[in-house]
Structure I
Amino acid sequence: MQVDPRRPFPRKFVPQAADMGDWSQIEPLFTALLQRNVPTAEELEQWLLDYSELSAALNEEMAKRYIAMTTQTDDPVREAAYQNFVEQIVPKYKPLIQALEKAYLKNPHRKSLPAERYAVMNRMIESNVALFREENVPLETEQALQTKEYQKLSGAMTVMVDGEERTLQQAAKSLEDPDRRVRQQVWEAIADRRLQEKEKLERLYEQLLALRKQIAANAGFADYRAYSFQQHQRFDYGPEECFQFHDAVERAVLPLVQKIHIERRKLLQVETLRPWDLGTDPLNRPPLRPFSTTEELVQGTREIFTRVDPALGEQFGFMVEQQLLELESRKGKAPGGYQETLQERRWPFIFMNAVGRDLDIRTLLHEGGHAFHMLAAREEPLIYYRHAPMEFCEVASMSMELLATPHLDVFYKNPEDRNRAYRAKLEDFILIFPWIATIDAFQHWVYTHPGQTRDERAQAWRQIHSRFSAVVDWSGYEEQRTYLWHRQLHLYEVPFYYIEYGIALIGALQVWMRSRTDYRDAVERYWTALSLGGTRPLPELFAAAGARFSFDYDTLKPLMDAVGEELSRIGN
């Protein structure tokens with residue numbers, strides 16, 4: 001697991017002082033690559049390395065601007081810098097990337113390259129070239145700017161709790177309060193605050209739907225779903241397998257969800273389980289508050305990573321030293337969490353909104369898994385291979401959450417608290433399955449029903465949400481339920497990117513099951529799979545981690561049985 005994150009990768013093709021935000025300095029580099037004579041297979045490989053270097057430099061420039069913008073969404077200077085890159089730089093280099101990829105495919109020496117080494121990359125480039133349309137470049141730019149508006153709307157939302165203005169993430173802490181009246185009041189405040197933006201969010205979504213419909217049509221696709229599946233390079237599954245996943249969740253997962261919710265309702269001693277009852281402790285114990293400062297969160301998480309493997313603790317320590325963490329929640333900061341890659345330095349950056357909850361530990365462990373994935377593949381010279389398909393990237397993050405569970409005593413010295421945190425982790429992994437199926441099924445409906453009205457879309461959402469819901473009583477809050485999907489940023493920012501979490505969770509649970517019988521073997525297989533980057537197809541990446549790439553009922557049911565047994569063993 002040893003990796004040297006300090007080893008630099010100095011520019012060799014891109015001038016050291018070149019400004020990747022200045023088109024006059026970028027364009028000549030693309031021109032030089034396009035005009036270069038590439039007469040041998042060896043020189044073609046060097047040409048690919050030079051392209052990877054240029055691509056990484058551009059990628060890092062955009063990443064830095066995105067990080068700065070999401071860190072402070074109400075800063076007009078940061079917003080303008082990101083917007084300038086999206087509007088003035090990206091549209092200019094996209095056609096040139098297309099030209100370079102076409103040139104690679106046409107090069108007669110490509111077939112002399114080692115077939116096994118380049119097979120996956122060839123498939124990716126062939127898909128990119130087939131999909132590209134120059135008339136879509138301005139539409140994709142407009143789409144990126146529209147999704148930025150979702151970030152601004154979400155980042156600006158606050159509510160008053162106990163006389164204080166709080167972000168929605170900060171306010172969500174009160175959903176763990178043992179006092180049911182407090183939970184209800186805060187839940188209503190958060191839901192109503194989102195409803196205040198209902199009209200803006202509906203209009204924004206409709207603008208995005210229109211853009212995406214045109215993008216798909218320009219590329220010759222019947223609908224955006226077909227376009228998106230190729231854009232996401234889903235070579236190993238399609239819509240039919242997604243429907244199998246929906247069915248598997250309904251048949252294999254919902255019975256366990258129902259059991260968990262019924263048990264919660266009984267322990268809470270309430271007549272019906274309401275939306276504000278899902279985050280509190282079922283025995284009305286005070287919420288878990290594992291840390292009070294960001295420093296405590298960082299130190300504790302580093303210790304957990306060290307216990308999983310000392311090398312991981314060292315890698316996380318490097319991130320701390322290099323200030324590659326942005327963790328605290330505050331007004332004006334974009335919601336959610338992510339791991340961004342600084343491709344030129346080949347460093348990971350973690351962004352999240354910590355407020356002192358158990359959930360924050362899980363989020364940092366999750367994003368840490370992404371970071372280790374990036375570091376494991378940092379020696380890969382080709383940029384195409386330094387990133388695995390997202391379905392496996394999420395195996396890296398979710399497996400880390402589960403591999404960390406034996407070490408939760410770092411934050412929870414009391415065994416009862418540790419068991420509470422462990423149980424919450426397992427329950428959350430089960431309870432997220434229906435939401436993943438809901439979001440994915442909703443997207444399938446949305447993008448295969450052009451011309452839909454808002455009422456039709458709302459009705460479809462209610463039907464789909466009901467299909468994957470169990471026990472929770474929404475009476476009196478029908479409007480809040482109808483627009484619940486507004487909170488899911490993926491619907492706005494990365495359409496059709498969500499089922500990846502479900503597929504990956506199936507892989508992660510298989511890693512977890514292996515770790516229960518041979519922890520060291522599971523960790524070593526995990527790292528081996530991460531170090532492959534994107535050099536293998538999805539089924540082979542899963543196999544390297546000791547998992548099966550399948551998401552039907554027969555795969556999911558045994559995992560649900562195992563988790564159900566573990567929950568029974570832990571108790572409440």
Structure II
Amino acid sequence: METLSMDESGFDAEMEDMDSMRDLYEQSFQNIQEGEVIQGRIVQITDDFVMVDIGYKSEGQIPIGEFRDEEGTIKAALGDDVDVLLEYHDDDDGTIHLSKEKAAKIKVWDDISRIYNEDGVIEGKIISKVKGGLSVDIGVQAFLPGSQVDLRPVRNLESLLGQTFPFKVLKYNKKRRNVVLSRRVLLEKEREQMKSQTLANLEDGKIVDGVVKNITDYGVFVDLGGIDGLLHITDMSWGRVGHPSEMFHVGDRIKVVVLSFDREHERVSLGLKQLVADPWTNAQEKYPVGTQVKGKVVSLTDYGAFVEIEEGVEGLIHVSEMSWTKKIRHPSKILSVGDQVEAVVLSINPESKRISLGMKQLEPNPWDVIAQKYPVGTTIAGKIKNITDFGIFIGIDEGIDGLVHISDISWTKRVKHPSEVFRKNQEVQAIVLNIDKENERFSLGIKQLEPDPWESIPERYPLGSIISGPITNVTDFGLFVELEEGIEGLIHVSEISKEKIKSPVGQYKPGDQITAKVINISPKDRKIGLSVKKMEEQEERANYDDYLNTSKAATSNLGELLKEELEARANSTPPADKT
């Protein structure tokens with residue numbers, strides 16, 4: 001009985017201790033409400049859970065997944081302190097369920113509320129582009145409107161992904177899980193601070209550092225620290241700048257000089273080329289007339305090529321100064337932008353910043369010796385290089401072409417177009433008629449290879465001679481008659497007939513044969529006057545003279561017969577038979 005009493009007594013005591021411990025635990029646990037965030041310490045890590053001591057007799061458990069990062073690595077170690085949320089207590093098995101993630105989100109919202117009320121700043125990472133702006137991770141997802149990203153609209157929002165910035169909380173709604181951020185507000189505040197400091201130090205002529213903020217067709221805007229200055233394209237370089245983007249990129253740090261500062265309107269004009277001396281200052285001493293220079297072709301126009309001799313100094317090679325002999329219609333026929341060329345300085349005017357250059361002056365002028373090589377009267381031979389309406393061009397040496405004018409092709413043949421007689425690349429001979437060195441003209445003649453047939457016309461068709469030939473043309477004022485190839489005579493309408501004719505048109509036609517008398521010759525004017533009327537008058541006069549002569553002869557013969565008859569009778573001699 002004693003032993004049993006003792007056993008029962010010990011059991012009862014142990015039960016009392018356990019009840020006492022349970023009461024103590026329950027009493028202490030009642031001080032924490034579900035949904036409350038508390039701090040605990042990691043005491044055990046299993047495959048499925050992380051056990052956290054929250055200061056009571058039983059540890060709470062958190063699913064292991066809440067401690068894994070994006071790569072799957074467990075970010076937990078024994079002894080680490082961690083903020084947790086008491087989700088609920090399972091009375092059946094005594095398990096305490098905790099959450100690290102929910103505790104973190106609750107804490108973030110508390111931070112957001114505090115930062116908003118204290119006008120503070122929160123840091124976040126831009127994680128994605130969404131409609132109207134960007135999504136930012138600040139512990140919860142927040143919205144950054146596109147208008148609040150920067151001081152100026154950002155065209156490529158994707159370029160900001162993955163970057164971390166400080167932000168201002170514009171508004172939030174915990175119930176709707178909505179937070180709106182702004183980066184622009186902070187930038188404007190920072191810019192205003194910098195602007196005040198910059199304005200206090202700006203003055204004309206001061207050299208300052210800046211960052212290229214924007215590029216336009218007419219220049220670049222440079223951030224000088226809270227205030228922008230304009231670097232105009234004309235103030236970037238003493239040389240030629242096609243577009244500001246050729247020299248700068250957004251974000252470039254550059255050193256510039258303040259050309260003018262309007263403090264009232266906060267406008268700043270900047271210069272870059274003014275940091276170095278104007279190259280035209282000593283250009284005349286550096287490039288006197290006759291100097292041979294090298295440069296790069298930077299521009300082509302209809303009238304010439306601009307060549308950069310050095311940065312800021314350009315010269316013009318006029319199209320007429322490119323070749324002694326070639327007729328260059330456009331500089332692009334022999335030059336391209338970017339070509340390196342040599343030239344000679346022909347003239348220089350530093351005041352107007354102009355230099356005239358010549359390429360052809362690098363070689364001797366072939367026109368200086370051409371007159372000695374081919375004096376007037378020299379017979380030359382060459383190929384026809386070009387045929388035009390007004391003549392043919394024959395290639396001579398040294399790249400010089402001679403012109404045979406259409407009027408110098410033939411003495412007599414009427415040539416309407418040179419192509420009737422010649423073809424391109426045909427080998428021909430000609431005589432040098434004239435060389436005009438000043439105007440660079442070389443005149444040739446082909447007809448001069450033979451004597452002028454008009455010079456012998458008076459001998460071959462003397463005045464009063466009768467000619468016959470076909471009518472080549474019929475006009476109101478007369479008939480043209482071909483005497484020989486290329487030689488025509490004119491029968492004026494008044495010389496066609498003794499009868500008055502108003503017009504021969506309709507009475508004669510080309511091809512009709514006609515005979516006429518040469519009544520006028522002018523080799524100088526290349527004219528021959530013919531007359532049918534005078535020829536007929538001459539024929540009539542000749543017939544009349546023949547008639548008179550015949551009548552006289554007949555009278556004379558009759559008198560002689562009578563005389564003989566009388567004498568015969570007197571002599572009684574029979575008359576002779578005269579028949």
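Just checking, which of I, II has the largest value of FRET efficiency 1/(1 + (r/R0)^6) of positions 240 and 408 (r between Cβ atoms, R0 = 41 Å, to 0.05)? Walk me through the numbers before you get to the answer.
Details: I: 0.55; II: 0.25.
With respect to FRET efficiency 1/(1 + (r/R0)^6) of positions 240 and 408 (r between Cβ atoms, R0 = 41 Å, to 0.05), the highest-scoring structure among I, II is I.
Here mean count of other Cβ atoms within 10 Å over residues 400-407 has been calculated and equals 18.9, so which of I, II was it run on? That value comes from structure II. As an exercise: mean count of other Cβ atoms within 10 Å over residues 64-71, calculated from one structure in I, II, equals 12.2. Which structure is it? Computed on structure II.
Here relative contact order in percent (Cα under 8 Å, 6 or more apart) was calculated and came to 5; which of the structures I, II was it taken from?
Working through the options, I get structure II.
Upon calculation of Cα extents along the principal axes in Å from the atomic coordinates, which of the structures I, II produces 245, 61, 45? Please list the in-between numbers first.
Details: I: 76, 54, 47; II: 245, 61, 45.
Answer for the origin of the read-out: II.
Comparison across structures I, II (criterion: volume of the Cα convex hull per residue in Å³, for residues 144-223 alone) gives the highest value for II. Out of I, II, choose the structure whose coordinates give helix-only ellipticity at 222 nm (-39500 (n - 2.57) for each DSSP H run of 4 or more, over all residues; to 500) equal to -20500 when calculated. Of the options listed, only I reproduces it.
Computed from the coordinates by the stated procedures, all read-outs in this text should not be read as laboratory data. All values derive from a computational prediction rather than experimental measurement. Cβ atoms are built from the backbone, for glycine too; each structure is taken alone.
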